[in-house]
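Asker: Pasting the structures in now, so scroll down.
Quick note: the coordinates plus some simple rules give every number you see, no bench work behind them. All figures in this text were calculated on a predicted structure; none of them were measured in a lab. Cβ atoms are built from the backbone, for glycine too; each structure is taken alone.
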Structure P
Amino acid sequence: MSEQTYSIGELARLFDVTPRSIRFYEEQALLEPERVGQTRIYHTKDKVRLKLILRGKRLGFSLAEVKNLFELYDSNPNSAAQLKAMLSMTELKRAMLRQQLDDIQMLMNELDDVESRCQEELLELERGKIA
């Protein structure tokens, strides 16, 4: 029984990305398809890695961070180093997101204040015209 393989178009459709994106990940050494002439043949490992790349992007990790995790896994698939690195990256990402949330809340409060002041001044102007 042979392993399932995928063309670049099949992977692109499967993950709703462009073939160009997949080639970019390949250029970044995140994917390493088999080559038969000009044809790229992707294996299950490539499919899993593409899924992890896209998940990492959704979580806000850089491609360099994803590549680092892949390198840790490739050097020792059962290593705690990969898990520790992921935990550390997750902790840093959470801290950054908390800071962004705080910044957004502060900005929302400032916008509320500006909006309130504008509405009050507009009411005063309208009252002045009526009187």
Structure Q
Amino acid sequence: MMLCDAAQVAEGKLYILGGGWSLTGPDPVPSAIAMKIEVDWHEAEVPHHWELFLEDADGRPFMVDTPDGASPVEVRGEFHVERPAALLVGTPIDVALVVNLGPLPLDEGGRFIWRLTIDGDSREDWSLGFATRSRSEA
């Protein structure tokens, strides 16, 4: 996973603009999360559900105001991979995913973490931490 300014997937490849940052703001700006997922051979041919959750420094869901009240920042999706005929049996299969986000009203001088789950499973390295500048730093 990588934080970037913008990204897209084309022909199974990630195309990343302004990638690899971990400090942003203080003003809200668009951003993206680019992901390269290796699907185990035995996990191919079935649908997989993924979720991204934005948390604050204390591990609580980051909430934004919406017309319906406060709501956590979460993104969900599905992916499905086929086993390519030319691939050796047992080889992991690459999946490229991108989430482009509009500007989020993040707190100045804060620390945040994007956490990924796939099929309800999460691992320590499936997270992206980043911080926002305070106005005095900008």
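Asker: Using relative contact order in percent (Cα under 8 Å, 6 or more apart) for the comparison, can you identify which of P, Q gives the largest number?
Answerer: Largest one: structure Q.
Asker: Taking Cα Rg over 2.2 N^0.38 Å, for residues 14-85 alone as the criterion, which structure among P, Q has the greatest value?
Answerer: Q
Asker: Quick one: mean projected area of the Cα convex hull in nm² came out at 13.5 when computed from one of P, Q, so which one is it? Don't jump to the answer; show the numbers that get you there.
Answerer: Working: P: 13.5; Q: 9.6.
Label of the originating structure: P.
Asker: Taking 0.05 as the value of FRET efficiency 1/(1 + (r/R0)^6) of positions 78 and 102 (r between Cβ atoms, R0 = 25 Å, to 0.05) derived from one of the structures shown (P, Q), identify that structure.
Answerer: On the way: P: 0.05; Q: 0.70.
This figure was derived from P.
Asker: To which of P, Q does the computed value 0 (helix-only ellipticity at 222 nm (-39500 (n - 2.57) for each DSSP H run of 4 or more, over all residues; to 500)) belong? Could the numbers behind the result be given before it?
Answerer: On the way: P: -25000; Q: 0.
Among P, Q, the structure yielding 0 for helix-only ellipticity at 222 nm (-39500 (n - 2.57) for each DSSP H run of 4 or more, over all residues; to 500) is Q.
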